[in-house]
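Asks: What follows is a group of structures, each given as structure tokens.
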Structure 1
């Protein structure tokens with residue numbers, strides 16, 4: 001069993017925290033994990049991407065070949081389109097619907113979302129709003145992770161432990177809020193799984 005994940009977004013959105021939580025959960029389940037470094041401009045506003053590979057067997061390479069990703073998880077909708085060539089035919093896209101407009105020629109956001117939904121296997125949700133409802137706009141990355149978790153093949157309890165482990169150093173209240181944000185996303189992800197993937 002191998003799950004290949006591409007994480008994408010822009011600097012400052014918390015891509016690294018998503019990778020850390022998934023990694024912690026995978027290790028708790030006794031799985032092997034390899035993560036390529038976060039590539040791109042990690043300063044706020046630059047595009048960032050990371051390859052994350054989880055397997056029950058040792059993993060040789062930390063890079064995901066074209067057409068082999070099981071999941072593309074993105075905090076920025078246009079970034080999803082950039083990594084479509086890496087997705088398997090039956091792979092899944094999980095993305096935030098809110099664009100991070102950091103370039104003058106950013107395409108029409110509605111056209112971007114339409115292109116994502118045209119794949120037929122995308123979960124598109126407004127993680128920013130869900131994060132605010134959970135207590136902090138900064139927890140949008142944990143909402144997105146929650147929405148992606150039904151497709152990761154990892155135990156939800158291990159994922160929650162990973163969230164708590166990553167954020168506990170910032171205090172109990174911050175850890176609790178991020179777990180709450182994760183659960184808000186999880187509810188959305190489970191709903192998508194129950195109804196089949198939306199088009």
Structure 2
């Protein structure tokens with residue numbers, strides 16, 4: 001079964017992007033390459049159980065087993081030694097990537113408290129978009145009774161283009177709820 005967003009990209013977005021960017025070759029159009037979901041669990045230095053719970057939650061959210069990340073350097077102020085386990089991450093590609101993005105846009109972001117849209121400037125200059133969630137429990141897969149701690153995560157969406165504007169158009173086509181850029185009293189949509 002083809003994911004809904006992958007089908008939408010092939011049927012709707014490719015013709016729109018061809019027209020908007022003025023290109024004929026489909027392979028030169030921006031597309032999603034991967035989504036990286038990352039959790040830094042700093043308290044894992046003192047509480048090993050917390051990292052296991054975070055990895056379990058990340059596995060439930062993404063449907064894939066997370067990789068445990070280790071510290072590269074020792075930092076004495078944080079009681080951190082090189083090689084200690086301090087985080088976990090998952091790299092999603094293919095159908096799982098499209099399914100995760102679909103759930104993120106349609107289910108998770110509307111559940112975030114006081115959500116007013118994503119920052120349209122959170123691109124890195126190479127067409128990749130990053131966002132952070134401060135609470136795990138906005139994902140409907142997780143049982144709130146099982147997780148008694150607050151844990152955030154970072155989500156990075158990697159595209160095939162080097163242009164932030166092209167990547168923004170791609171993500172907007174998928175339905176990513178970006179905040180309006182016009183906040184200075186001008187009417188939205190050019191109406192007078």
Structure 3
């Protein structure tokens with residue numbers, strides 16, 4: 001009775017390309033990001049998903065709609081719990097700009113402190129606590145099904161570490177590519193990572 005969650009990071013955005021922190025602000029998908037979503041739609045078109053969920057931020061919504069256009073025009077359920085981490089006053093800035101404007105908070109981020117918060121934002125620990133109930137709920141709701149979830153790099157980062165039982169504070173040693181395939185399985189009360197970062 002395995003439930004499979006296909007957890008996808010949205011296609012590339014303009015701020016991804018500029019290496020700006022988006023957080024819960026938005027910037028449009030680039031032409032490459034749109035092409036990534038179309039290529040992913042082709043790859044996933046024969047999976048037979050029983051449900052589709054997406055962050056309610058525009059970059060995830062647009063990616064989701066491109067994908068479902070090839071998957072039988074399924075409806076999408078939007079859920080704010082799988083939004084990107086809120087970066088507060090860091091949002092819209094590059095890391096260099098963050099370091100210059102908020103050196104103390106930036107140092108906490110660079111040190112990997114999972115409790116560190118940008119001014120007005122949330123920590124990695126808070127992000128995980130926000131997203132975890134979502135994944136557990138849909139695993140129970142769609143037992144033995146395949147579920148498509150369109151979200152963000154921050155969510156993918158903390159969820160992968162949780163499933164692999166890695167502390168949030170350790171440096172990430174895996175890539176979180178836009179529009180790559182990441183598959184998580186829920187089986188008899190336990191989560192497993194099946195596929196990480198499979199590029200189309």
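Any read-out appearing in this document is the output of simple, stated calculations on the displayed coordinates, not a laboratory observation. What you see is a predicted model; the values in this text were computed from it and never measured. Cβ atoms are built from the backbone, for glycine too; each structure is taken alone.
Asks: Taking FRET efficiency 1/(1 + (r/R0)^6) of positions 72 and 120 (r between Cβ atoms, R0 = 30 Å, to 0.05) from the coordinates of each of 1, 2, 3, which one would give 0.15? Mind showing how you got there, number by number?
Replies: Numbers: 1: 1.00; 2: 0.40; 3: 0.15.
Of the structures listed, the value fits 3.
Asks: Output the label of whichever structure in 1, 2, 3 has the greatest value of relative contact order in percent (Cα under 8 Å, 6 or more apart).
Replies: 3
Asks: As an exercise: P(r) over Cα pairs in 10 Å bins from 0, in percent, calculated from one structure in 1, 2, 3, equals 10, 39, 40, 12, 0. Which structure is it?
Replies: Numbers: 1: 10, 39, 40, 12, 0; 2: 8, 30, 32, 20, 8, 2, 0; 3: 9, 37, 37, 15, 2, 0.
Derived from 1, not from the others.
Asks: Can you spot which of 1, 2, 3 the value 2.7 was calculated from, given it is distance in nm of label points 7 Å out along Cα→Cβ at positions 48 and 88? Don't skip to the end; give the middle numbers.
Replies: Working: 1: 2.7; 2: 1.5; 3: 4.8.
Of the structures listed, the value fits 1.
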